[in-house]
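Each value in this text was obtained by applying a stated rule to the coordinates, not by laboratory testing. Small disclaimer: the values here were computed from a predicted structure and weren't measured. Cβ atoms are built from the backbone, for glycine too; each structure is taken alone.
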Structure P
Amino acid sequence: MRTAAVEDYVKSIYKLQTETETVSTSALAERTGTTAAAVTKMLKHLAQLNLVSYTPYHGARLSPMGETIALEVIRHHRLLELYLAQAMGYPWEEVDAEAEKLEHVISEEFEESIARLLGFPEFDIHGDPIPSRDGQMPKTATETLEAQAVGTQVVVRRVSDADAALLRYVGECGLKPGVEVQILAREPFGGSLTLEIDGLERRVSPQAAQNVFVERCAAQSLGMKSAPQ
């Protein structure tokens, strides 16, 4: 049976699969905030539904059916985030929690209406890619701001939405998708970065910079669509 819990698990497995071949019970327990025993029970249930291939002590991976469901839920979530921010004025650090509540209940017709209203966007408010209706995922930046050399000019493409407080801090610094940034200086021994953003100097912690994903201006592909600001 397809429940909100089932959808949450396949979505979590999908995201973890981008980092590893198979998803371990411990990694999934950490991501979902549950116990290893609860994860094992759910993985067995998902296997019975043919949503994952699961071997005890060797991890799990989504089946094609499971991946289809995961992409559908992610599409719902990210369209909702963008709608909440653009149409309803939600701060970008609050949309994730609200979209979590709504992603399981909207219909495909409602989803399509939101997409049409927003102009069929490819990225959400944080710069995360929005899967298309047929399950295609737009490419996005993977290099962090923290990893860039002094003197580099970059464009912010994506900001991690895993921590609302971090999002609020990064937003106050002006680091949002589409913004150009110049790295001016770096304090020694893992210290803060000094950046130029919209003509102003800003100091940003290395932890925050690790959660900002960028594209170097010189390496931008012609015609590549920017994430929404």
Structure Q
Amino acid sequence: MTSSPDLRPSWDTDRLPSGRDKVVAVRQMFDAIAPRYDLVNRLMTFGLDVLWRRRAVRELDLPVGSLVIDLASGTGDLCIELSKRGLRAFSFDLSLGMLQQDRSGTPRTQSDILRLPLGDHSVDGAICGFALRNLLNLPDFFVELARVVKPGGRISLLDVGRPTNPIIRFGNAIHFGKLVPLIGRLLSDGAAYRYLPKSVAYLPPSHEIVDILRRSGFADAQHHQLSGGLTQLFVGTRNI
């Protein structure tokens, strides 16, 4: 007698997927949560995600009219902020479901952001919100950023952080580990929002990320903690 196949989604496991399994799992997961992604984001961050995105756009510090690519663009929140600051946005995301929920009205395409369909030194800047931990290979991504961003261009990369303050770290562990999965289960996809807190484990320590960025072509790369370390921001200028 053969056992029945496991029909659970590929992100609903105790272990984090790796290799190509991770790519498939991430795409399927974001397709699944796309319809209520914005609502859950606002609730689980108490609206702070809006402020974090504004900071990320502000840190680009690019002239009006500059062309900025939004990578893993989701529903287009960052594209909206880019447009408000007079920047031209173009978005890329692996998840078709997310792109279909885009509210920004900016040009967009489905693409693996580790292999962008862009020429060398073809954009003025790049921005990415809360996706570094979902990528298959961070060093390859940073090399790809260096390839497409013009010398003197800027990057701004947001992701979740690891608070150093013990009180904030304790509160974040309860919120991210317990409350976020509950909100996700009630409003969206429970398995996905159990996976997302675990996915922080994919991220190297911040100083390692800064080192990789500097070796990849962003010699002035810096790390900033936002909201006591709940979120972190990496910024840098493409070497001239």
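Give the label, chosen from P, Q, of the structure having the highest value of FRET efficiency 1/(1 + (r/R0)^6) of positions 47 and 135 (r between Cβ atoms, R0 = 25 Å, to 0.05). When FRET efficiency 1/(1 + (r/R0)^6) of positions 47 and 135 (r between Cβ atoms, R0 = 25 Å, to 0.05) is calculated for P, Q, structure P comes out on top. Can you say which of P, Q returns 20 when relative contact order in percent (Cα under 8 Å, 6 or more apart) is computed? The correct label is Q.
Any idea which of P, Q comes out highest on mean count of other Cβ atoms within 10 Å over residues 31-38?
On the way: P: 13.1; Q: 18.1.
Ranking P, Q on mean count of other Cβ atoms within 10 Å over residues 31-38, first place is Q.
Taking FRET efficiency 1/(1 + (r/R0)^6) of positions 111 and 167 (r between Cβ atoms, R0 = 30 Å, to 0.05) as the measure, the highest value among P, Q is held by P.
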